[in-house]
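K.L.:
Structures incoming, each one as structure tokens.
Nothing in this text is a laboratory measurement; each read-out follows from the coordinates by a stated rule. All values derive from a computational prediction rather than experimental measurement. Cβ atoms are built from the backbone, for glycine too; each structure is taken alone.
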Structure P
Amino acid sequence: MPALSPIPKIFVAGHRGMVGSAIVRTLIQQGLPAQHIVTRTHAELDLCNQAAVQAFFAAERPTQVYLAAAKVGGIYANNTYPADFIYQNLMVQANLIEAAHQHGVQKLLFLGSSCIYPRLAPQPMAESALLTGTLEPTNEPYAVAKIAGIKLCESYNRQHGRDYRSVMPTNLYGPGDNYHPDNSHVIPALIRRFHEAKTSGAPQVAIWGTGTPKREFLYVDDMAAASVFVMNLDPATYQANTSPMCSHINVGYGSDVTIAEVAQAVATSVGYTGQISFDTTKPDGAPRKWMDSTRLNQLGWQAQVKLQQGLALAYQDFMRQKTL
């Protein structure tokens, strides 16, 4: 009888973030004992500190790594803190990937972002669009860091024979999101604004931009499920569906909506019945960001949570966070 595979010891970097916490939930739901998941808070381990990261890997000896740790934010945050976004993300990625290699970790999954693709990439954006054009200026430093993460994984695979994989999520939302008034992404920002407008009885909410750009939104637990799915793919299957210089896999919902449409959907979920207007003096960002998820779909994975269902769950999470 063949020997049973040992239970992996998995380090989830960024476990307090929206995606990292969803990955932890998914691993446990799929039967991994909680004691086999290793986590560290920022206070316990500064991922920008190379020596500290090396010491952590030497002590814990994980067998798999989910690299979900990142400095993230919306248009305002990216425009205001570009140096922070490029430096911190580059350092975290380089330190973790190098330490994983140095300490014999064969399997690692890096989580990137849809902003790696050119601002005017053909829609939907296929994996092959990477490095074919100019990036969106409002988040270029963050995007460059994420591109570097993909290329770090590919380079360790090519030079050292590692099995380091990358997934590129579309815009995410759901439990654990950041609802900060300035540094949040589209959906959590809208949830907060519509909730406050409903509470105060404001007759109108003004949204940044024209409302015409289109975005794709994926519920975070779907993203976590896709991440575990890709990590667990047989190496031959993964390699047959990627290439050494284009190894990342897009993770999307499958369709997109305008900002005006998602604003109305959020207002409905929150219960706000006032008027929605658009401040056209504010930037729109990229005109469209829709991921081509054909590669992942052909491997057997599809998103499960519909937008209105996910928004209702996200609003419940917002209300829970308010009471903490």
Structure Q
Amino acid sequence: MLMTLGTPPSEAETDAWHDVISAAHLQDVPASVPEPSRTETAGRLRVRPPNARMLHLVWAAPDGSYDGVAALLLYTEESRRHTAFLDALVVRPRARRRGVGAQLWSAIRAELAADRRSSVSTMLELGGAGEAFVDGLGFGKALPLAWYVQRVREADAQLPAARLPDGYRFEDWDGIVPDALADEFARAHDVMRGAPGGGVDEQRPRWDVERVRGAARLVDDRGGIILTSVVLAEADGAGEGVDRVAAYSGLVLRDPSHTRALQYDTVVVPEHRGRGLGRAVKRRLLGTLAERHPGVREISTTVADDNGPMLAVNAALGYRRERPAAIFQAKL
């Protein structure tokens, strides 16, 4: 039976949703990848991202358990009002090939049509049940990428300390960007709009102070931790100008008890490229993580296959390719 999850969901609903996610994870993802915690699941269900609304659907079995779940992210900004992101469409392994996924997709497809969305994208592991499912739904591979993993203790012990050229310095913080750096951090963050996007039909919105603060606040509100390191290009000392953010990198623990952190964006502002700042700021953040969160064993990240500069930086820092994935998109 198809149902819409409560807003906010009850503890029982959260448990039932998490049970499906965990069962599918054990079936579909390599054993080396830690499964999502209930804290992470609850945060994602209870706290919606800014500039979007969420639809959560479940297919309930007669005994009240869930055989399948689906989460759809509907952007509310005008620049992305035409598209949406399918955050999850997961069927419990024992309930597969019984039409559960088709029923959930039919409901998602109806919502997309009613909301006049012209495209929808999703991120999937390659070679798994998800790719096989969307293959017949009109989805195409828009951005090939892969997951890469770095072992924290090994890398922290073997890599030299982060060093910067003259005229640059590091700054670090937890959570939301300090007021004094907010404008500069937003300016640097906006460089991401030029990152490889493949064939994904999405106009990337402009990053301003409100957006970067909202992204950090979302991690915190969902029960996670976000760490950020930046490289500042120091002002000339003549009493004019401000220190400029030349590069930054962010790490997230979606649950403070997780043993694997997620590497978020790493960006070097164009006029400061070619000076090793990307590698330096990631090395700095690695050391911060190792010191403050010694229980974290690994850092994982995704990199597009055509992002040669970041692939080179990660290789120099000891990241190894773990598994292929891709952003898939369907035109509606």
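K.L.:
Given a value of 0.40 for FRET efficiency 1/(1 + (r/R0)^6) of positions 132 and 212 (r between Cβ atoms, R0 = 35 Å, to 0.05), calculated from one of P, Q, which structure does it belong to?
P.N.:
Q
K.L.:
Further, regarding this structure: Among P, Q, considering only mean count of other Cβ atoms within 10 Å over residues 244-251, which has the greatest calculated value?
P.N.:
Ranking P, Q on mean count of other Cβ atoms within 10 Å over residues 244-251, first place is Q.
K.L.:
P, Q: which one has helix-only ellipticity at 222 nm (-39500 (n - 2.57) for each DSSP H run of 4 or more, over all residues; to 500), as calculated, at -13500?
P.N.:
For helix-only ellipticity at 222 nm (-39500 (n - 2.57) for each DSSP H run of 4 or more, over all residues; to 500), the value -13500 is produced by structure P.
K.L.:
Taking distance in nm of label points 7 Å out along Cα→Cβ at positions 84 and 300 for each of P, Q, which is largest?
P.N.:
Ranking P, Q on distance in nm of label points 7 Å out along Cα→Cβ at positions 84 and 300, first place is P.
K.L.:
Here distance in nm of label points 7 Å out along Cα→Cβ at positions 228 and 252 was calculated and came to 1.3; which of the structures P, Q was it taken from?
P.N.:
The read-out comes from structure Q.
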